[in-house]
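FYI, it's all coordinate maths here, none of it is from the lab. This one's a predicted model, so the numbers in the text were calculated from it and none came from an experiment. Cβ atoms are built from the backbone, for glycine too; each structure is taken alone.
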Structure I
Amino acid sequence: MSYESLSMGQKVTLACMLEVSAPKPGNVHRGADFDDLSFYDFIQSAAVIGPVFEQHEQLGLGELILAAVEATRSVVSTNTNLGLILLMAPLAKASTLDQAGIQAVLSNLNSDDADLTYQAIAKANAGGLGEVEGMDVRGQAPDSLLEAMNCAKERDFIAAQYTNQFDDVLSVAAPKLRHSQDLGLTQPNAIVRTHVELMSLYPDSLIARKCGIEVANESASRAAAVLAQASSGQEAYVAALSDLDFWLRTDGHRRNPGTTADIIGASILVGLIEGWLEPPIHHQV
């Protein structure tokens with residue numbers, strides 16, 4: 001079994017579905033909804049952006065991002081996947097999944113890409129963006145999308161990927177997911193483990209914008225403490241993971257590590273495109 005025969009659109013849809021299905025702490029998954037956001041919102045969003053990404057070669061980056069957001073808003077009334085779309089669009093368009101391949105995509109951006117991407121962000125109506133003095137996404141689009149991403153990189157980890165040619169996705173997150181898979185973890189457990197590892201390395205920028213950097217740093221410390229329990233055995237690890245999940249879900253879900261989840265989704269897509277992500281194997285008894 002393999003995912004090799006899937007089209008790009010199918011890989012994008014599957015990556016989104018696998019990301020939201022895994023029981024990542026603090027996030028919506030098939031066993032946990034938010035009051036205003038459900039697992040089914042994410043599944044429907046994943047389904048409708050697949051056909052859009054089938055056109056990744058014909059559409060410019062801004063066109064692809066806006067079309068995917070418009071497709072999403074045709075089936076759900078809230079933001080489910082703006083971060084995923086912003087990350088997946090350059091990955092889908094890159095001829096090679098390395099920094100040179102990403103740079104080739106980003107170096108061809110023009111003012112139309114900036115304008116269309118700003119339209120997409122406005123249409124997605126994403127929460128937790130905050131307000132900034134320069135190049136605010138609620139204002140007029142700049143001539144350069146990369147310049148706008150550079151202005152936002154300190155407060156938005158997704159924007160930072162546009163300025164470092166997706167280095168954190170390609171050199172850190174995706175290799176960690178592959179390593180977890182190679183250790184023999186089940187597909188959902190590998191996704192969860194990688195999610196916690198990334199939380200420990202990168203204080204979630206969505207948490208930072210909603211709750212402040214101190215809370216984001218605390219979430220990273222708590223994630224590191226979960227990983228420390230892994231050496232004590234599965235029972236200790238699962239208990240610590242449950243405690244982290246409970247803490248993240250308090251305060252009205254404001255501690256939702258949504259940026260980390262988006263990086264996970266992008267990493268899954270990398271695994272699908274490169275061919276190393278393996279389907280789950282269920283042994284018959």
Structure II
Amino acid sequence: MIDRTVLKEHFVKWVLVAFALSSLLFLFLIFAFILGEGLPLFLKVGAKKIIFGMKWAPTKGYFGIFPMIISSFLVTLGALTIGAPLGLSCAIYLSEYSGKRMKMLLKPAIELLAGIPSVVFGFLGVIYIVPLVRNYLGGSGFSLISTSLVLGVMILPTIISISFDALVSVPKTYREASAAMGATKWQTIYKVIIPSAKSGILASFILGMGRAIGETMAVIMIAGNALKIPTSLLDPLRTLTGNIALELAYATGDHRLALFSTGVVLMIIIMALNYIANFGIKRKIAK
């Protein structure tokens with residue numbers, strides 16, 4: 001006769017397996033739905049005309065999203081340029097210099113920053129950053145640099161938390177060996193600890209990129225939503241996510257399919273970034 005305890009263990013195991021597989025099922029259903037809605041237009045118009053097309057006017061038969069793809073990457077690059085050094089510096093301070101009290105103060109603050117809704121960041125950007133850019137740099141203020149500044153702050157929690165874990169996971173013996181060789185604390189950090197944690201740090205940057213490229217509300221409020229490739233930091237722009245959010249409510253026919261095609265491209269980009277980040281983390285663990 002099978003023991004009741006064994007049956008309970010097997011039951012709990014399979015319940016947990018079912019919950020784990022359900023997350024994969026939901027992901028598959030979402031991807032299948034977006035792909036099913038967006039693929040017909042790719043087949044009808046052609047992927048080249050959609051991805052590399054320069055003009056977006058769906059009601060007139062123009063479905064080019066290339067300016068929005070470039071704008072999304074430019075905004076993400078700008079956010080990473082601002083957020084990466086700030087986030088890594090904060091992670092280094094938390095892991096190597098701060099005491100217990102400072103960690104108890106900063107860690108909850110960083111977690112709180114991650115929990116602030118994006119619309120609040122967008123609102124603050126419109127109230128403070130846009131007027132500053134308009135008054136001191138020129139233009140309308142709704143621009144690439146304004147959007148990059150806001151997104152740079154928004155990706156800080158992601159970069160800080162993952163980089164901090166990567167730095168803390170470096171064995172203490174590395175620090176002791178470096179100190180025994182006569183290296184200063186900063187030399188140890190720069191020459192030993194950061195190179196040892198580089199895979200995790202790189203993963204934090206890539207995940208921060210995914211966070212920035214997928215942001216919607218704050219971008220809509222600050223970017224200016226111009227359908228062109230920005231040639232200056234002061235030019236307005238429109239991202240892939242902003243395009244979907246702005247037009248989906250009233251889109252019909254091929255226009256609606258074009259927005260789903262935009263979603264397909266966006267999902268592929270974000271999945272590629274996540275895959276690269278996971279590869280970096282696995283490589284770090286393997287070492």
Structure III
Amino acid sequence: MKVLVVGATGKYANLVVPELKQRGVTVRALVRDESKIDVARQQGVDETAIGDLGNLESLQAAASGVEGVFHINPAFAPNEAELGVAMVEAAKAVGVQKFVFSGVIHPSITKMNNHAAKLPVEAALYESGMAFTVLQPTMFMQTLDNGWHAVLEQGRFSLPYSKQVQACYVDYRDVAAVAALALTGDKLGYGTFELCAPGMVNRVALAAMMSEAVGHTVEACEAPFDQWAEAAQIPDGPTREGLRRMYADYDQYGFPGGNALVLRAILGREPRSLQQYLQELASHQGLS
């Protein structure tokens with residue numbers, strides 16, 4: 001079997017590559033230009049295809065000859081929905097049999113544009129005639145990596161919303177495993193699945209877990225959005241404004257979920273927990 005992976009050189013979709021490889025899949029990576037080919041090869045892909053999500057012909061060429069496509073949208077792109085729909089249309093046009101879309105939990109919360117942009121992609125997929133699997137993961141544990149330096153150096157974990165609201169998480173490696181199962185088998189065909197590790201935590205509880213993992217006290221902090229965005233080196237533009245809207249929603253409502261029933265059933269094991277993820281993160285720094 002051959003699968004086209006969109007985003008194989010990125011932080012999240014690259015985790016799908018080893019899951020596919022260990023199941024004997026030939027992996028073709030969609031890359032934007034030749035400068036990304038070596039990066040894709042380092043991730044373990046077998047083939048590369050140069051294409052642009054804004055260019056339908058290039059996507060059709062990239063998807064020709066593959067049985068399956070894994071797609072994750074470029075979050076906060078101003079035309080995110082159109083780019084995702086284009087990939088669905090290209091795959092359909094060249095006879096792709098299976099399409100796995102990594103979207104987001106609660107896409108109906110349309111006040112957040114990174115959620116609203118997933119709905120047209122889902123709709124296009126449901127009407128495509130392809131065997132689809134829609135994955136709806138919650139917040140990725142891997143996003144915690146972004147603030148890890150401050151955890152280690154300053155004993156602080158700060159985000160621009162209330163530290164008291166609760167949120168749910170998932171390790172994207174578990175999502176990647178589900179994606180690979182969907183592409184290489186039939187049991188997840190024509191399904192839409194919320195994917196969460198169990199439970200919800202607020203940032204105070206999360207900081208306590210971090211404290212245990214690193215062996216020193218970590219304080220849960222809040223920061224004004226623009227101050228946080230400057231520290232995170234997020235430039236003005238669609239990503240920054242999309243994050244502003246997202247975190248404003250979190251500040252009011254949190255990010256509810258945390259029902260692990262579906263993920264546990266698909267994997268046949270317990271999903272990776274926040275505690276496990278943080279202990280692993282700390283061990284990589286030689287601190288646990």
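Consider the structures I, II, III: one of them gives -12000 for helix-only ellipticity at 222 nm (-39500 (n - 2.57) for each DSSP H run of 4 or more, over all residues; to 500) as calculated from the coordinates. Say which. Only one of I, II, III returns -12000 for helix-only ellipticity at 222 nm (-39500 (n - 2.57) for each DSSP H run of 4 or more, over all residues; to 500), namely III. Computing mean count of other Cβ atoms within 10 Å over residues 97-104 across structures I, II, III gives 23.0 for structure III.
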